[in-house]
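*Asks:* The structures come next, written out as structure tokens.
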Structure P
Amino acid sequence: MISDLYLSSYEERILKGEYGYAKQKAMEILVALGDLYGAEKLIPISSAQIAGVSYTSIGDEGLEWLESLMDGQVEVLSTLNPAGMDLDRWRDMGIPIDYASKQIRIIEAYSRLGALPVCTCTPYLSGNLPTYGCHIAWAESSAVVFANSVLKAKTNREGGPSALAAAIVGRTPLYGLHLDENRISNVSIRIEIDLTDTWEYSVLGFWIGRTLKMDDVPFIEGLKTYDTDRFKAIGASMASISSMSIFNADVLGDSRPESCEKLSFDRSILMDTIETLPDTSMDKGCVDIVCLGCPHLSLWELKVIANLLRGRRVRKDVNLWLFTSRAVYSVAEKCGIVSEIESVGGKVYRDACPALAPLSSIGYKVMVTDSLKMWFYGRHLAGLETIFSPTIDCIYVASR
């Protein structure tokens, strides 16, 4: 098949296999992707965020494919999506040893390829922080939105194989959100409510993702504060229910589009969005696990949860699991936040995504969370009955 994608002589040699099997296979993926989307050429990237990390996601076939690429090395800073368990405390989570051994092999395979074993959905809080306007190849859906919208880097929403291919070659096809004309807002959303808690921003993002078309670029006006945790929540829920990968906002310094469709988001829409969620009205007395940290919690979010737990203790019949990155965990541990949470019965885990952990096979049935991303994937991926609730209510469900 003849490709219309321009390749330099170096890229042609990669495609012919002159630089090894892994690079050749990676280039084949990038050429196929470029042809599919009509890209003119490949462009250099400065970093990658690679999906397909949990054993839940890729299984034995994915692991076998990864281990077939061992003659390759990534060319750029590359971090990983969350795994299905805390890589050190998996026994504490109740993860079966067969699952754990396969998960560890996956991380070892990525490490041999040169990717950093930094397993998080918030790589920008763990050293993978792209600069304004740079091209990257990221695969984690919420991180993609954050990178495009808040950091103003440029990335499409990559799949696991394409992000890994881009990391190995150091390039990605020039199409989609790498082009400025595809990043211009065509829908304006006026916020007509004072959003005070992060969970409300999660509802806003969910409503945007459910309401707009997949190729829309919303412009959000009326947000009162520049708050990265809240931007993180908007992007995470928006991307969980749609393929949208960018939003613009006045508080981010973006220009309001001159002519576009106009929508508004008010208290009634917020409440209607919550009330239409299945399982939200379930009896919280049947909950056996509360999961917070989807996306991974920031240092401040961990501190807020520690404050909410003061004077309380986690119930013996409910597990309270919090998820964060190793980088944030390390600082939180030094600040005494981790010990404060765990001294009253909570658990702070690293590396893992609760939606990708084998929770149902461990025996959990009903989860409460304050994240609509976690609510969505808890139902559709983890196979749990999942209840969405404000953060403070989640803490009250888990503790007395």
Structure Q
Amino acid sequence: MSNSAAIAAVTATLRNLLTMGVATDPDLVDTTVTMQPLDRARTNGNSANQINIFLYHVMPSNSWRNMPSPTTVRPGEFGAPVLGLNLYYLITAFGRDNDAQRPFSHQLLGRAMSTLHDHPLLGADEIKAALPDNDLWNQAERVRFTLQPLSVDEIAKLWPGFQTQYRLSVAYEAAVVLIDSTRSVVTPLPVLTRGQSDRGISSLANALSPFPTIDSVAPPNKQPAALLGDAITLAGRNLSGDQVTVKFTNPRLAAPVELPVDGASSDSEVIVKLPNEPANLPAGLYTIAVMVRKRAESDHTSNEMPLAVAPRITSQLPIEAQIVQGTVTIPLTCAPQVRPEQRVALLLGSREIPAAPRTAQTDQLAFVVADAIAGEFWIRLRVDGVDSQLVDHSKRQPSFIDTQKVRIR
């Protein structure tokens, strides 16, 4: 592979290659090979023969995308992918005296194309001599130049960006340039035994995983979210063990919370009860996983499943509120307690009313409704994207919970 000087090494080697190629023609001995942007290539009244090399485009190599370095990453190791690049050059010919007497630019272009046709691969010694401190010559693949025909439409789109008039040019692709990542390779130790007591792998009679697996999470009463104090049923496979706990993870918690399962749990179903601790378990979205510990075996953790823990309005319901100068303030209390960083809103009918700012964890909230109108409205408290329960799903025909209202007068 090569270091970050690889692109410059390709350009410098191409310059040297074209310089030697045109020197073999006696009519072109005054030719200089430059590497300037096209709007600055022909400056200071230069009227001699000139070839300009301009790197106008760089693309990732599809064949090397997400491929590890074959020289630094061994089988079984993990490393950052190599940066594989294809370089696109525009070679422009400027004839002596602007081709006033002879079409020198045509002769220059023909000599340059002939050189790259006969010498499409860059040699290691050529790359070494072109640029100090580059190691492109040591990469796994050699750099090859390939003619890239440009259509009239592509030329018309390309040259206005150079802010100069079109001159006789040809495009080439240089591929592939491989630049090593500077990130360290992860190298695991060799495997000495295969499984406990070197027994090898365990074969299964079916495709089901032998590890704990959760298939579904069901809060009580068919509700979409659980409340503090609810017993939650987790159905799955391989959920039994000498010690079984359920891990609850939430971004608002400093560390995950592990809770023991109910004694009536089985291999296909475990029941865990959310403790009624409003100060410790905030409302919001959790991920839960079953942790199974068995004697003489390593601990196993199941897949994670989502669980919504809903807030609950603990104020006396329905809430009565009075309009004052077109504005009404709706105070309420809730559980669990709301933390300052949580996003809280009251859904008043079809309106979303953000809560007043809080500086500390609290169970008391206030919502200021501008342009309020009198009437009776269904309400839901939304905390971190989870709504309080408004619909009773335990009945055959779901219905609204009558008390979840506010009356504005």
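Please treat every number below as a calculation from the coordinates, not as lab data. These numbers were taken from a predicted model, which means no experiment stands behind them. Cβ atoms are built from the backbone, for glycine too; each structure is taken alone.
*Asks:* Have a look at P, Q and say which one yields -3500 for helix-only ellipticity at 222 nm (-39500 (n - 2.57) for each DSSP H run of 4 or more, over all residues; to 500), as calculated.
*Replies:* Values: P: -11500; Q: -3500.
Of the structures listed, the value fits Q.
*Asks:* Hey, another quick one. Which structure, out of P, Q, was relative contact order in percent (Cα under 8 Å, 6 or more apart) derived from, given a value of 17?
*Replies:* Answer for the origin of the read-out: P.
*Asks:* OK, next. One of P, Q was used to calculate distance in nm of label points 7 Å out along Cα→Cβ at positions 82 and 378, giving 1.2; which?
*Replies:* Working: P: 1.2; Q: 6.2.
Structure of origin is P.
*Asks:* Something else now. Comparing FRET efficiency 1/(1 + (r/R0)^6) of positions 234 and 354 (r between Cβ atoms, R0 = 35 Å, to 0.05) across P, Q, which is largest?
*Replies:* Values: P: 0.95; Q: 0.50.
When FRET efficiency 1/(1 + (r/R0)^6) of positions 234 and 354 (r between Cβ atoms, R0 = 35 Å, to 0.05) is calculated for P, Q, structure P comes out on top.
*Asks:* Can you rank P, Q by Rg/Rh (Cα atoms, Kirkwood Rh) and just name the one with the largest value?
*Replies:* Numbers: P: 0.97; Q: 1.25.
Largest calculated value belongs to Q.
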